[in-house]
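Q: Structures incoming, each one as structure tokens.
Read-outs throughout are calculated quantities, based only on the coordinates presented, and are distinct from any laboratory measurement. As the structure is a computational prediction, the values presented were derived from the model and not from experiment. Cβ atoms are built from the backbone, for glycine too; each structure is taken alone.
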Structure P
Amino acid sequence: MSADEIFSLLFLLLTLYFMLKHVLISKKSRHLGISVLCYIMALLSKENGLAFVILIPLTLYFITKEKFIVILKLSAPYVMVAVAYIAVRILMIGINNNEVTEVMDNPYVLASLSEKYATLLLVFLKYIQLLIFPHPLTYDYSFNQIPYRNFSDMWVLFSLFLHLLMVIFVVLNFKKKDILAWCILLYAGSIFLVSNIAFNIGAPMAERFLFQPSVAFVIFLVELWRRFVARGLLNYQGFSSLTFIILIPAIIISCYAAIKRNQVWQSDEVLFLTDVKTSYGSARANTYAGVALIRLCDRSKNPQLKQDYALDALDYFRRSLQIKSDYITTLLNMGVAYSRLDSVEEAEAVWNHARAVNPNDKNFIVYDRYLAESFYKQGLKAGVNKDFQVAIINLENSLEYEPVNVEGWYNLGGAYYSIKQYTEAKSCWEKTLQLNPKHEQAALGLEALLEIGY
């Protein structure tokens, strides 16, 4: 769960509560002041509250009998707070005009204009589905979890039809101040800022973005139920019984689902490995499932279990690369998984692929050190076994990642000397002395070469 969205929602509800209390009941300025203060706190929690610059006057229009000029005056403090918030935000972090070209951070960058808006319509339909039946849930909806759609898709057309009906309903009932029209506007206004229409939010959708719109949805359902009862189709006793029959099972099922879902959030590892079953089409979800398995591998003391975790992690990383072949987070962690299996060459190949994607990634400092040490150990082992050609290959690989390794140059010279490649041996020992002029063995090696004419 996201605490900032929850705090934002709570403060926005308090904003509306104290504003309406001021207008409809008390007429006391302190209630208006508390409302404005709550709005400030809402914006400091999350920028979602900016939509309330429009939703507050709409709420006053639908729920009160105030005249237009009074609504403008009552809304003015909130507008000033929003303007001040935007100004401070720009002052602190500036305006970022750089276009995000990475699809993991800009989900529609690879989509055509028609694909983008068709997919957005599908996302809007998915939001409504989650409000009605919130299952299955997942922490990740990033790239390819919701593949690009076009306007020939049946569900896209259904979503378009449904949202057009909502627009028509609002237009027809706006002057009537129908509370259902207000609910639709509250829902639309709450979802707009996180819809990717105005600006990129970094993901197609997220369940936490439904906290605020869910208030409008609940009020909408309650009002529909009230109107159903108001038609006189049921007496009070029948109404109470039917309400009980509907609500009790819904509450029990919801409580059970909430408890089960909370168990998934007990740790990152449980969350990642559970939700990847739902978000199997997501490159990020598959990568994080692999990362979770690497963590479990590192914690385990059972050699067989460690190997199984690493192998399973590789399966998730391969799946992620099928979705996005240049996802650097996958490539980096895939190399880590190979390192846990002591597959140094495979780790090197994957990390070099990652290096081609982003050569400046800071993780290469650690990974290059690992490669240098691993190749060095393999080189020494091959030398002990008198397999000098293999020793040379590994020591040269090691020095590629750690060119200041004095002992690496010295042992490489020794390997060349053993197969009578004296020129190469001389060069290696000279490099050894260049790095460490007091290296006695390298000096003795050069003396031995002098004795045979090198």
Structure Q
Amino acid sequence: MITTLDRYPLRPGLLVEWIPEPVGAAYCVEDVRAPSYLQEEHIRAEVLFREQGVRASSWLATAFDLPGRVELEAMHSLLCTVLARHESLRSEFRFDGVRLARHTHPSSHVRLRMHVVGEFDSGARIASYLEGRFDEATNPLDNPLPTVFAAIVRPESTTALLASDHSRTDGYSLFLVPHEFAQLRAAQQDGRLYELADVDSHVDHSHAERSRAAAIDADHRGVLVWKRFLDACGGALPEFPVDRGVADGEVPEWAGLHETVLSEDDAEAFGVACKEAGVQFLSGLVAATATAAREIGGSREFHTTVPVHTRSARGAEGSLGWYVNSLPISVRTADAVDFRTVATATHGALRTALPALKVPCSRAWELTGTFPLLRTMISFMDLRNTPGSEHWAEWNVSGLGKPPPGDHVFLWFIRTRHGTSLTAVFPDTVAGNEIIPRIAARIGEVLTTVAATGNRSPLPVPA
């Protein structure tokens, strides 16, 4: 459900793109609402990459089909409505070398510049073109509003795409867009006003979160959770515990894989096995990953970070923005007698880490003097009840992404009505391309074995 552009089944048609641009006097007015800690860390990382001569794109996108040919004027109107509803897409960051400032533009001062790219006779050619455009137009250092809308128009259907720099959106937001578009399009075709519920502003959320976090000091319980974790990892954020073949100081390009690890029935059975063990589905996924790392890489303890959403307010449920914090997780695997042992330890580690939810992870890293270089992450999204999910197969819905280069191993597990998928991003090295697919295959084997039998005994580890 999250893949790369070249793996998404784009079909030929007329390609059109829209770029939002600020206009008018509001362009010069600074917003008093501060960026979130996570947004500032992201932008500063982009600056650091550029200073090192590394071109680092880091965008997220969504793609889906609308029935029939959507005329360009109608699509333009839909996009204007989406921009007006979601303030995060109209918010700009400016970095002067020291300070990051926000400038947010009212919808009346943002225009959508349309460009008819032309007819394409190949989906592969469209993907190649769009990847270059997304790389260019979503870079937050070069574009005030780093978002691109695109449409591939055909007589029988229209494929819509929205791509944005990661600072403006998160993975869950990608899967809110298709339903919103479908609702807006239905209202448009019926000649009525849309009736979508109002959504909160992520800009407001970021400012409130930062204001609260600014008052937190190094003695806060959540900061102490991070400090204990970092101490256990040698004073820095951990790396994935297998050799990826990356030399010190090297910034490799990334490689990726995407596969289904549990069918719909197997996911149900795995969920039952987790419940019988007294743990949640997420704990089971992390435990399976820790088990795979132990059996293939020989690690005795597994350290990682787990993103958790911060959409606690009702109005945030349908809002586009980066509503994410992270929890630090350490699980000892050396003494595990079976899968349930690891899953129980993982469940306990997640509960122990809960005070860290009160502190944005970037603020905790700042207070502990930690360089904010995230190198391992396990994400899980259960999207079965996301609005419109019953139509995703019909709409050909998929999240798309392009991470920055680097020595990191990120895993995304996504559960839908059709099963559970795994997307992995890792260094594009000989070692990385050999060992991470083995890890992914072992994770799948652990999950299906537990789904079938309720438990699993560990395999021998490397000498």
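Q: Given a value of 18, 39, 24, 13, 5, 0 for P(r) over Cα pairs in 20 Å bins from 0, in percent, point me to the structure among P, Q it was derived from.
A: Structure of origin is P.
Q: Taking relative contact order in percent (Cα under 8 Å, 6 or more apart) as the criterion, which structure among P, Q has the greatest value?
A: Top value of relative contact order in percent (Cα under 8 Å, 6 or more apart), among P, Q, belongs to structure Q.
Q: State the single structure among P, Q that was used to calculate percent of Cα pairs over 29 Å apart, for residues 92-315 alone, giving 53.
A: Q
Q: To continue, here is another question. Identify which of structures P, Q gives the largest calculated value of distance in nm of label points 7 Å out along Cα→Cβ at positions 292 and 380.
A: Top value of distance in nm of label points 7 Å out along Cα→Cβ at positions 292 and 380, among P, Q, belongs to structure P.
Q: Tell me which of P, Q gives 12.1 when you compute mean count of other Cβ atoms within 10 Å over residues 212-219.
A: Traced to structure Q.
Q: When helix-only ellipticity at 222 nm (-39500 (n - 2.57) for each DSSP H run of 4 or more, over all residues; to 500) is calculated, the result is -24000; to which of the structures P, Q does this value belong?
A: Structure of origin is P.
Q: Also: Of the structures labelled P, Q, one was used to calculate FRET efficiency 1/(1 + (r/R0)^6) of positions 196 and 220 (r between Cβ atoms, R0 = 41 Å, to 0.05), giving 0.60. Name it.
A: Checking each candidate, the match is Q.
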